[in-house]
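I've put the structures underneath this note.
Every number in this text was worked out from the coordinates using simple rules, so none of it is lab data. In this text, all values refer to a predicted model and were calculated from it rather than measured experimentally. Cβ atoms are built from the backbone, for glycine too; each structure is taken alone.
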Structure 1
Amino acid sequence: MDRTADPCNDFYQYVCGGWVKNNPIPADQASWSVYGKLGDENSRFLWGILEDAGKPAADRTAAQQKIGDYFESCMDEPHNRTARRHAAQAAARQHRRAQEQAATGGIPGQGAPA
């Protein structure tokens, strides 16, 4: 609430002025609300739980270890980039083979028909 505003003249400012003043719209958002703030805070909280589960520790439960290992594997960008590149290269090789077989009538090693 913004008790400096007169509710008879500007009820919205009176009721929401405190929220608007204390919760400016973040630069990466088009709008901001209680629900947007709650969602952002929940995401940050859950991210922290996942990061903690990903840290090796002797007292992790089996569930925490599985969750943490899975999370860390998803966050391993250099490995993921390499895996995506290898998958794309394999798909390109398979596509070239299929094109070659289509061009040669299914006989590998033969040139394109004349």
Structure 2
Amino acid sequence: MYDGQWNDNNIHGFGVLYDSGKIYIGNFDKDKRDGKGLYINKDNNILIGNFIKNDLDGFALIISQKGEDFCKFSKGKKDQMSDQLQGKNYKDMQEYKHLLNFYNDNSETIKKYMFV
């Protein structure tokens, strides 16, 4: 199920994609997650970050039942720099604040789709 913007029969722009218990809220480009977005997997873990052609790329905030983690991805895989972020006060980093704001700005949409 998709609710959002289209362009030339492609998912394009901002929208919400719900598929088999997985949810993506964010930007799309030609049917692919592309730009700032928030992905919720079947276990209700939330990944917030920048996507390029469906893959997380750059800093990401992961929120799970265990707490939160701030790490860096490259082409969908955790970057080695992620280990260096552990134990640092990443909550003061501008990237963290931007991702947290994106999460807060979309909290109502998250609630709407998480329990579909």
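Output the label of whichever structure in 1, 2 has the greatest value of relative contact order in percent (Cα under 8 Å, 6 or more apart).
2
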Computing FRET efficiency 1/(1 + (r/R0)^6) of positions 49 and 105 (r between Cβ atoms, R0 = 25 Å, to 0.05) for each of 1, 2, the value 0.95 comes from structure 2
Computing Kirkwood radius over Cα pairs in Å for each of 1, 2, the value 14.5 comes from structure 2
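For the read-out helix-only ellipticity at 222 nm (-39500 (n - 2.57) for each DSSP H run of 4 or more, over all residues; to 500), a value of -6000 was computed from one structure; give its label from 1, 2.
Label of the originating structure: 2.
Thinking only about distance in nm of label points 7 Å out along Cα→Cβ at positions 1 and 57, which of 1, 2 has the largest value?
Top value of distance in nm of label points 7 Å out along Cα→Cβ at positions 1 and 57 goes to structure 1.
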